[in-house]
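K.L.:
What follows is a set of structures for review.
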Structure 1
Amino acid sequence: MSKLSFATSARSAVGLVRSGNEDSGLASAHLVAVADGMGGHAAGEVASNIAITTFAELSEVFTNPEIDPESADDLYLHSFHTIDQNIKSAVDERPELAGMGTTLTSLFLREDSVALLHIGDSRAYRLRGNSFDQLSVDHTVIQELLDQRAISESDVATHPQRSILTQVLMGEGNLDLPLPIFEVKVKDRYLLCSDGLSSVLTEKEIKSLIKGRDRDEAVTALIDATYINGAPDNVTVVIADLVENDQPNHVQKIGAAE
């Protein structure tokens, strides 16, 4: 198989209600990520910034083509522990940041597959032909209730616990995350987003906005659609198309990580 890379487009917007942006994102030829921070005293933006900034630094090692795949996966998986520790260190230095945390959803392109590392409720989707699939599983009370069949999809929008996360990076350690691996096909389109998008638009709407458009147009269409629907939260979108050529080895950071 030819050398594969991500060709990316990314954007983060404050929305119409929030006063600041607590989202961060990262886009590069072999790694994409979205982080949605939370916590008072602007701590959410600190947490997501730590996540993406640390991730960008660590990625220089695990995306190095000279690293064997098994070692690269181990380093990728361990990166979440490093981020979690860095969040703890920041709180130790600045106690007023206590309680801050961040989601983090990422895809690492390694040889002819992608690895998904994910915590929280930011999401990873794949558009392949006419099929649009959510690759990540939300770490939320709502998702647990859905898995237990205690509620139906129609109950989600009005459920009082719809915003409660069950896992997040908060510097508390005890992380035990899976690393699912997905085979790839050239022309796959991957979408990473914060819940500022997925809580406003349906999957059908998201699919219609990213299918048949170039990357930049698709990102703009998604952001515009959230604004049309009130944009109650920060919204961050990263689109990564799988292509058969080397893309520039440049890491773009957006949102609070800029």
Structure 2
Amino acid sequence: MLNEFSRTELLIGKEGMEKLANSRIAIFGIGGVGGYTVEALARSGVGQLDLIDDDKVCLTNINRQIIATRSSVGKYKVDVAKERILDINPKAIVNTYKMFYTPENADEFNFSSYNYVVDAIDTVVGKLEIIERSKKADVPVISSMGAGNKMHPEMFEVADISKTSVCPLAKVIRQQLRKRKIKNVKVVYSKETPIEPKEDMAISCRNHCICPPGTVHKCTNRRAIPGSNAFVPSVVGLIIAGEVIKDLIEYKD
């Protein structure tokens, strides 16, 4: 019988679809990258998704985040994403966590309950904790390196963290993982040299913050506010989703 995932089943078969339906995936960070990852996983028939993000949709998210529209501004990203997922696949189980992931609250998550973990957050400390917890639980993890200040989506590639170069974030993560003696971490990164944002105080969040009321982790708290666009974070998110799906079904070319 035809259903919403019939075209996918033509590629990966009934067994592949069953594996996805029985999988539980945690996505940390539902922004420009994570939002598109969630979208592709939901449209691929993944049965259970855990969404972790404490942020609310901001007007400035509209240029790059699939869940960001005029009508969703001010709503929690995980709530908007959940509604979207269930509209795509009403059978999906969606668990939401309105929290900013840190080592201090990491114990609230049972990593061994996941079939795959996606790291799409911005903080180095959080990324390292996600990777370390995933490795201890022997759960596959994939991590997004810097997608901001980039203009060439075609330059992103999948690699082991030990093989990365140029990307400043990947360098920091690589060094820190080496100190922790953690190996074999799959990442999506680019060798494109980051662009220096064109600072314009007329459109700067520092002078004109429009974060929704109740927002705790504002852009103004960052040392630098990165520029972004509609076509780089989306590609990174879709690459990540593709890797997750292929790994879960053990796809071989």
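Taken together, the values in this text are just the output of simple stated rules run on the coordinates, not laboratory data. Treat the numbers as computed from the prediction; the structure is a model and nothing was measured. Cβ atoms are built from the backbone, for glycine too; each structure is taken alone.
K.L.:
To which of 1, 2 does the computed value 3, 12, 19, 20, 17, 15, 10, 4, 0 (P(r) over Cα pairs in 5 Å bins from 0, in percent, for residues 110-189 alone) belong? The partial results should precede the final answer.
P.N.:
Numbers: 1: 3, 12, 19, 20, 17, 15, 10, 4, 0; 2: 3, 16, 29, 27, 16, 7, 3, 0.
Source structure for this number: 1.
K.L.:
Between structures 1, 2, where is distance in nm of label points 7 Å out along Cα→Cβ at positions 70 and 102 highest?
P.N.:
2
K.L.:
Tell me which structure, out of 1, 2, gives 27, 22, 18 once semi-axes √(5λ) of the Cα gyration tensor in Å is calculated. It would help to have the intermediate numbers written out before the result.
P.N.:
Numbers: 1: 25, 23, 18; 2: 27, 22, 18.
Only one of 1, 2 returns 27, 22, 18 for semi-axes √(5λ) of the Cα gyration tensor in Å, namely 2.
K.L.:
Suppose distance in nm of label points 7 Å out along Cα→Cβ at positions 126 and 198 works out to 3.0; of 1, 2, which structure was it derived from?
P.N.:
2
K.L.:
Ok, one more. Compute relative contact order in percent (Cα under 8 Å, 6 or more apart) for each of 1, 2 and report the one that scores greatest.
P.N.:
Of structures 1, 2, the maximum of relative contact order in percent (Cα under 8 Å, 6 or more apart) occurs in 1.
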